[in-house]
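See the structures that follow.
FYI, it's all coordinate maths here, none of it is from the lab. Here the structure is a predicted model, which means the values were calculated and not measured. Cβ atoms are built from the backbone, for glycine too; each structure is taken alone.
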Structure P
Amino acid sequence: MSGIRSKDTKPELVVRRGLHALGYRYRLHVKDLPGKPDIVLPRRRAAIFVHGCFWHGHNCHLFKWPKTRTDFWRQKIKTNRKNDERAIRALQEQAWRVLIVWECSLKGRTRHSSEKTISLISDWLRSDQGKDEIRGRD
């Protein structure tokens, strides 16, 4: 597990490159904010989390419960989900808008094209919508 990245993952880099190409400027992994969002756009009071479907227990084809050490993994993923909820709630209480971009929107059989995902993110950034999620196609 030491080789698993928590920052600068491939999905996160795709999102960052796409947003930068559209002219958005942002900060990365801001430690002062709850949950240390992956991408923060202070002018728009927007925080973006790029979640791996396995690590955050997303209900999609990329997530499957491990067959070994099941108690450990259930507790680990349950804790991750609780931490996510707590961070999102704290950000919203501080008047931040929150977007979760799931890995399945960029990878796997239900993925959108990278351009489509970036377009959805850009649309959300230009809107006044509070919390939203971008997931793979159903």
Structure Q
Amino acid sequence: MSHVHFFEEDITFTLEHSPQIIKWLTNIATSEDRTLVELNYIFCSDEYLYQMNVDYLEHDTYTDIITFDNSEDEKEIEGDIFISIDRVRENSKSLATSFQEELLRVMAHGLLHLLGYNDKTEEEKTLMRKKEEACLSLFPKL
């Protein structure tokens, strides 16, 4: 039984290749010596995520992802990751990458936050990008 779940909020979205994605996310957590207890990805619209950003984080900006860490044990991963599908689509166009690759990057980004990586300083951002690339390289070619 998987400990990774996918939901949609205020949009219709079907995640392709979910069994491979679940295995990939589990491998990322394991590679960092962590156990996935429960990881929920909630796919939503720009407006939904914007409102969450305002309500919960007091940030009056659009974003592609918001991560909530619900774990009480640092060796275990429990969290909710909200992803704006609108923003991922837009970013994939502006970055000239596929939607699938950008979605996987953002999904890994959220998990990396739960694993303790941050992206506030330039140094942290550089490390986060390297970790994202390493995660993407672990995903099986479809």
**Request:** Consider the structures P, Q: one of them gives 1.09 for Rg/Rh (Cα atoms, Kirkwood Rh), for residues 64-127 alone as calculated from the coordinates. Say which.
**Result:** P
**Item:** Structure (P, Q) behind the derived value 3.1 of distance in nm of label points 7 Å out along Cα→Cβ at positions 32 and 120
**Value:** P
**Request:** Compare volume of the Cα convex hull per residue in Å³, for residues 48-95 alone across structures P, Q and report the one with the greatest value.
**Result:** Q
**Request:** State the single structure among P, Q that was used to calculate distance in nm of label points 7 Å out along Cα→Cβ at positions 56 and 112, giving 2.0.
**Result:** Q
**Prompt:** A value of -15500 was derived for helix-only ellipticity at 222 nm (-39500 (n - 2.57) for each DSSP H run of 4 or more, over all residues; to 500); which structure in P, Q was it taken from?
**Reply:** Q
